[in-house]
1. Say we calculate distance in nm of label points 7 Å out along Cα→Cβ at positions 59 and 75 for every structure; which of I, II, III gives the highest result?
2. Hey, helix-only ellipticity at 222 nm (-39500 (n - 2.57) for each DSSP H run of 4 or more, over all residues; to 500) derived from one of I, II, III reads -25000; which structure?
Structure I
């Protein structure tokens, strides 16, 4: 039985987080906390459960330096404790679907015959799209993972900065992703904020709830 966090706890963590611009390079995320963040990625939901992604943790300082030059020289790439590149499958083919169905059968103790209708449904859905549309669909799934990662990090007291100000094509070249079946979607720096980051104390600017949330029908 899970003991849920209180609403106040969750909201406090979300109010605390912000897109960190300056990280403290001397502070590293502890191994157990990082393991939890990795598991948050593993547990991310996706359409049909297909998980059309791969998450690259860039440890090599020289590679991170190259990525920084293709990120408008933003310091988060090299100063944060960890830097991750979230990639999406460039297509979704029969092999991808078969691999997922096999894994589902193993995890749930089912036979492949039991899952044949689901396999057919997924294949039929995928076939209605072009390869470009499937890539776009996969990329949208990656953003679900990014959201889960950032929320999990906030709850664990870890700062993050999602990064779209990057050259995805250059990232692909540096990371050897060309012709790999995966392509860069977005980056994310993770670590601990610097005491000098002025944005840590900048008030959040958000629309009011009633401006972005609408109820349809009676409760």
Structure II
């Protein structure tokens, strides 16, 4: 004769609780690993390694190569986290109120803001630009950032000038990250010199207006 073991409600509850606890534990470990990888990626990029390899991420994060491989399969999610982190750093600078009420002076303040932001995110932005053509998240962020920067210029210019397409395009180019990257890396200029040149370009565009 065989006897069937009937699990008590208490035992069943404990089993469910144990399984739930194990799942929570795995989830927390996964989140910690993902954050370690994100921190490692940011560290390497800021050090000038714009396209770190998986082995380098593993060494920098202290995780196994297998764990890194498992997480980088979802790079879009990782990019989204990093994008939010960078935006949290730069938005307070971008949204900082202008000291002056004169539009020309505000435009010069905008140059100083751009220089501060660009220098802060220079290596990270360069890394993102190398990857954005293969990432919807990075491409979306690139377009959103460009739109915000363009809106900043239009908000400073008087109404009769913000409608001047050529002037707007010229100022947008002068204050672009691409201009900053070229001056800092290709021309090997200091941040101070790059800001002076950017300011000179903007002044030449609005001279006499």
Structure III
């Protein structure tokens, strides 16, 4: 089954097998790199790594417009329900959500913080998405940690989406080490160059064994 991954800029993606389509961290409004508007997104689910504005983004607009289920940490889904959208699936690191048809999303740990407009939004997470027989590990916003090797061993992702922008997450050199720990055959850099504080030298992102796939904004890649 063909599985497509579309980069929405920053840390945002669409992952689709043609039946299930997940909008991941859909920060579009206010994102200078966004290739589409929130109104253009079509999905069945929205999955969030954490609550920061540059990840929560247009979740409410997209979820309501598509009658899509929001998958996120418990505190985030509680907030979404308070805003009048009851289609939610709460979880936390170590847990897994069954989406049907053999598809699922698992939560992993991430070393970061999580809040929205000053409100605590629970633990930050990474996400492992298994859609259409392909597995993608979205690291979320995180620093380097040794259990990335365990995540790679447990889930054996086909692709890892790794933040490299430094300051708020790993920079390119630490992200290279993360890629080596995870062991995915292909890694995609994310969360970089959106604004000057996270502008980096892409040449410093050089994992020892993974192929680096640099996506262009709005690119649709068949995994």
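Every read-out reported here was derived from the displayed coordinates using simple, explicitly stated rules and does not represent laboratory data. Values in this document were obtained by computation on a predicted structure and should not be read as measured data. Cβ atoms are built from the backbone, for glycine too; each structure is taken alone.
1. Working: I: 2.6; II: 2.0; III: 1.2.
Ranking I, II, III on distance in nm of label points 7 Å out along Cα→Cβ at positions 59 and 75, first place is I.
2. Only one of I, II, III returns -25000 for helix-only ellipticity at 222 nm (-39500 (n - 2.57) for each DSSP H run of 4 or more, over all residues; to 500), namely II.
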